[in-house]
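Pasting the structures here.
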Structure P
Amino acid sequence: MHHFKDNLQHLREFKDNAMGQCVSIAHNVSQPAQSGGFRNPVIDKDFPDPFCCRFGRYFFAFATNANGSNVQCAVSDDLVQWRVMGDALPQMPPWANPGLTWAPNVSYVNFNGSYYHVLFFVARDRDSDKQAVGVATSQRPEGPYQPVSTKPLINQVDEGGTIDPSCFVDEDGSRVLIYKNDGNSMGKECWLYMRRLEADGVTLVGDEIRLFKNDMDWEGGVVEAPFMWKHDGRYYLFYSGNGYGGDRYAVGFATSTNLFGPYEKDPKPIMCTGHSHGRVIGPGACSLIQGPSGGTWMLYHSWSAGNAYRACSIAQLGWQGGRPHVTPTYGINQTSPMMCAAT
């Protein structure tokens with residue numbers, strides 16, 4: 001833990017030091033900045049379940065294990081040109097088996113004069129042989145993160161395990177963790193849950209709240225990858241449905257006027273393979289971020305040509321009558337987030 005002024009100094013030095021030492025993974029690294037446009041995918045490698053947060057002027061993206069890292073991390077100042085960092089979680093906790101570290105989520109905490117970053121992640125619990133949620137902290141947004149417990153934070157063993165943690169911080173500073181039981185892995189119901197977090201960002205309090213389950217045809221028996229966004233006083237819980245390995249994987253959403261529900265699902269997905277005329281296969285596992293020039297941007301993964309890997313793309317999210325809308329794209333020169341304002 002360290003003081004905020006140290007974080008600011010770290011960010012001032014970040015571009016000259018860390019950025020210059022990283023390896024570029026984006027298409028046309030210099031061209032988009034010159035032309036004011038970009039082409040998807042912006043991270044054209046295996047980068048599944050992307051989560052994005054902003055710290056200072058930099059955007060940090062984290063992803064499921066691949067390419068030799070437990071938790072992948074990349075950094076950008078425009079959401080288009082990304083550079084690979086080191087493994088954000090190089091040391092796994094003693095309870096976890098390596099190789100199945102999924103769906104990382106990072107939040108920033110100011111607690112009792114200490115400033116730090118919290119990483120929620122999923123790993124295979126050695127004792128139960130189920131996926132479970134763990135937690136780690138770091139003084140820097142890119143890590144390295146250190147596990148804070150010798151046991152999982154959440155493991156719903158009787159419901160198939162627990163995956164896809166997602167922290168939401170409301171305007172009043174209150175925190176919740178949203179996650180899902182992995183019931184679909186064993187033929188059981190699949191639910192999204194919510195639980196309160198203490199101000200320290202790592203301690204769970206209160207009882208679990210069931211939000212909603214897999215009960216729509218398009219979901220194909222699966223609801224997962226929750227991400228909360230607040231817009232005009234309403235809570236929008238984005239999630240993915242159907243099997244992630246195919247072209248029916250898609251993004252839907254549910255809304256509520258109260259953080260703790262009840263949530264009403266929109267009947268149809270807002271982003272799916274059909275919306276791109278088949279160019280973007282199985283888009284899902286999204287996170288939202290305010291762009292460098294305003295507007296709301298969605299990061300999501302989709303399958304590459306030949307289903308070789310899940311690359312990371314971005315799309316601007318618009319609003320019409322309180323309903324979000326977004327169109328996934330592949331290739332296509334588009335206006336950069338540096339040039340786009342709110343829609």
Structure Q
Amino acid sequence: ASGYPEQTLQILFEAPLFSSTSHMLRVTFGFLALKRKTAHYIVTSADTVGVDEQTIIDVLTKRTYSQRREIAFSYERKAKKDMITALKGALSGSLESVILGLMKSTTQYDASEIRGSIKGLGTDEETLIEILCSRSNTELLEIKQVYKELFKKELDKDVAGDTSGNFAKLLLALAKRAEPSAVVDSEKIDQDARALYQAGIGVKGTDVPTWISIMSERSVPHLQKVFQRYKSYSPYDMQESIIKEVKGDLQKSFLVIVQCIENKQLYFAKRLNEAMKGKGAKEKLLTRIIVSRCEVDLKKVCSEYKAHFGESLQKAIQEHTKGDYQKVILSLCGPEE
């Protein structure tokens with residue numbers, strides 16, 4: 001089923017995707033949505049020269065992941081070649097990173113980003129923290145399953161092997177957590193708020209295991225109320241308490257958890273702003289957030305960005321990026337609202 005209206009639609013796109021020694025293959029994607037909601041992708045080929053990046057951007061950014069996969073299957077049937085391999089040969093740099101990211105499901109993309117952050121020398125803690133501390137229990141469970149399918153490894157073991165101390169314990173607790181009860185218990189809220197205070201600001205030193213237990217084992221609605229109640233015990237809010245009590249990657253991780261529980265879309269808006277401070281942009285960070293949220297909540301992230309920073313995300317992207325990379329990122333964000 002196409003998911004499109006039942007009236008007949010025909011949208012034709014031409015996109016040369018890969019080269020041989022002397023020519024490019026032109027591929028025409030024709031999408032026909034017919035009555036009974038059936039869909040067929042028609043792929044034809046002809047010789048041409050050059051790569052039409054704009055058409056590739058237009059075709060792939062204006063489709064859902066499932067539609068992009070249908071295009072890829074049709075391409076392979078007609079051209080007898082793998083479309084992802086063709087895209088790798090036709091594109092390069094940050095544009096290639098975005099387009100190849102779009103050819104993965106959101107879960108596959110997250111799993112691949114985690115794998116990239118821990119394989120080889122050193123660990124990209126920033127990526128690891130962002131993904132593991134911002135995803136829901138259900139999303140993390142799916143990521144673990146896909147991670148094992150893609151890399152034949154256990155996510156828990158890979159994280160444990162690349163991190164240490166309380167930072168490792170927190171990430172592992174998040175990766176292993178079960179779906180908590182959605183029931184919000186007023187008495188339990190008060191107990192947890194008091195426990196967080198007594199494990200941190202209320203004593204000398206910090207009882208980190210208590211913080212880890214509460215923040216990794218409770219539901220989002222429950223923790224939202226816990227953090228509100230916490231302020232009746234502590235002179236500082238939860239984020240201020242974290243900054244005072246712990247340092248380094250552990251501090252960053254707790255802060256991401258709290259920020260996402262309070263307003264996940266605002267957290268990602270702030271991360272996007274960080275990616276575009278100063279001249280240019282941190283393209284890896286910008287790409288990761290835009291690609292991973294484009295089919296989740298990117299419209300809401302755009303709204304939070306404008307409300308918080310006083311200008312649209314699209315305008316910021318125009319100021320800090322250029323060329324085809326700018327075009328593909330703006331296309332994923334959509335028009336200003």
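All of the numbers you see were taken from the coordinates with simple rules; none came from a lab. Computed from a prediction, not measured in an experiment: that's the story for all the values here. Cβ atoms are built from the backbone, for glycine too; each structure is taken alone.
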For helix-only ellipticity at 222 nm (-39500 (n - 2.57) for each DSSP H run of 4 or more, over all residues; to 500) computed as -19500, the structure of P, Q it came from: Q
Identity of the structure behind 2.3 (criterion: distance in nm of label points 7 Å out along Cα→Cβ at positions 80 and 296, calculated), options P, Q: P
With mean count of other Cβ atoms within 10 Å over residues 160-167 derived as 15.8, matching label from P, Q: Q
Mean projected area of the Cα convex hull in nm² from the coordinates reads 20.4; which among P, Q: Q
Test item: mean count of other Cβ atoms within 10 Å over residues 280-287 calculated as 25.8, pick one of P, Q: P
Value 2.6, calculated as distance in nm of label points 7 Å out along Cα→Cβ at positions 96 and 152, assigned to which of P, Q: Q
Which of P, Q leads on Rg/Rh (Cα atoms, Kirkwood Rh), for residues 56-239 alone, largest value: Q
